[in-house]
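J.: I've put the structures underneath this note.
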Structure 1
Amino acid sequence: MKPLKAHTEPRTEAQARPGTLRAPPYGADLGLLLLRLTVGLILAGHGAQKLFGIFGGHGLAATGKGFAALGYRPGEFFAGLAGVSEFLGGLGLALGLLTPLAAAALIGVMINAMVVSAPKGLWEMTGGIEYPLTIAVVALAVAATGPGRFALDRPFRWGHGGLGSAAFALVVGGVGAAVVLAL
């Protein structure tokens, strides 16, 4: 039997090849922080537009009329649900707080947006699903990788990502979207 050499053998292909560039310490964590802050704060802003009428938004009453025109009745209720999901899900993603749940909230809202946009195709230019698909995949990816070292979830088990966190986000987001679409 060959003895284990955990401390001397390279752990990755990059470590096995001399001269291979490696990411600086915390490089991936910094990348996740930038991704979380950008996507999370943009989504929180979208939620604030719906809920409070700030950042150029129309507020809950006007957004509710738009939701009713899309078939979500009562429109104001569903606009509020989308706004709260975007606002709290976005803040959670940005802070790395309850990351799988934050990702689930964003995935659920984006699935609904994709259903509404699907007849217009893929590209955002024609009103398609490009934007909500991208946001949903980013949220799922952050749930899968974990929010990184610079996150409020770091001390908790769910803050380390993995298949369980990704599955939770996808299932809860998908079930939430299905319930909303069924109502």
Structure 2
Amino acid sequence: MFRLTCCALLLWCCATLVPLARAQDSTGEEVWIAVDTAALRLSVMRGKHTLRRFDNIAIGSNGVTRDKRRGDEKTPLGEFHLTEIRTSERFDWFLGFDYPTLAIAERAWRKGGIGDGAYAAIRTAWRSGEPPPQDTVLGGHLGIHGLGRGNLEVHLTVNWTNGCIALTNEQVLELVELVYPGTRVTVY
């Protein structure tokens, strides 16, 4: 039993810490993403220095919130980490977040926004290093993506997403070259 526990702990550490280590560049400074929802700007940062800035991003069609609910079409505020970077038939690229975070789930649970079962499932996933459930009333499948075959004019005119952060296809292609799974994303 002790050996099994040690192996499980080692696997959890590798799965959790290796992606976070990759989020640092050769200088050892953290590469992270800052999303300014008021200015509609996404910046890739190295420490306090801006590596690249993307203007005219789009966010949720109903703005932003600290207390997101499935279907509200709002972008959640807070600190997240990229869990996946993959191509997407619909959006060209999708960079998924670790949403809902344990802090978001706990706040919702304390306010009565989610039940004991949903909170326990999210807490268990976080403690085991797994992605949190994406099918709770808090919503899920959030991240940064491109337009795919979407209308650029609409993108430049209105906030149109269901809660994600959208860039143009050219911008998201540049972004995927600069970040890694584990990269911190601060949305404010």
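Derivation of every value follows stated rules applied to the coordinates shown; laboratory data play no part. Remember, predicted model here, so these are calculated numbers, not experimental data. Cβ atoms are built from the backbone, for glycine too; each structure is taken alone.
J.: Upon calculation of distance in nm of label points 7 Å out along Cα→Cβ at positions 84 and 164 from the atomic coordinates, which of the structures 1, 2 produces 1.1?
T.: It traces back to 2.
J.: Right, another one. I have 15.9 for mean count of other Cβ atoms within 10 Å over residues 36-43, calculated from one of the structures 1, 2. Which structure is it?
T.: 2
J.: Tell me which of 1, 2 gives -9000 when you compute helix-only ellipticity at 222 nm (-39500 (n - 2.57) for each DSSP H run of 4 or more, over all residues; to 500).
T.: Going through each structure in turn, the value belongs to 2.
J.: Matching task: 31 is the computed value of relative contact order in percent (Cα under 8 Å, 6 or more apart). Pick the structure from 1, 2.
T.: That value comes from structure 2.
J.: Consider the structures 1, 2: one of them gives 0.35 for FRET efficiency 1/(1 + (r/R0)^6) of positions 60 and 100 (r between Cβ atoms, R0 = 25 Å, to 0.05) as calculated from the coordinates. Say which.
T.: Computed on structure 1.
J.: Thinking of 1, 2, which structure, once Rg and Dmax of the Cα atoms in Å is computed, gives back 17.0, 60?
T.: Answer for the origin of the read-out: 2.
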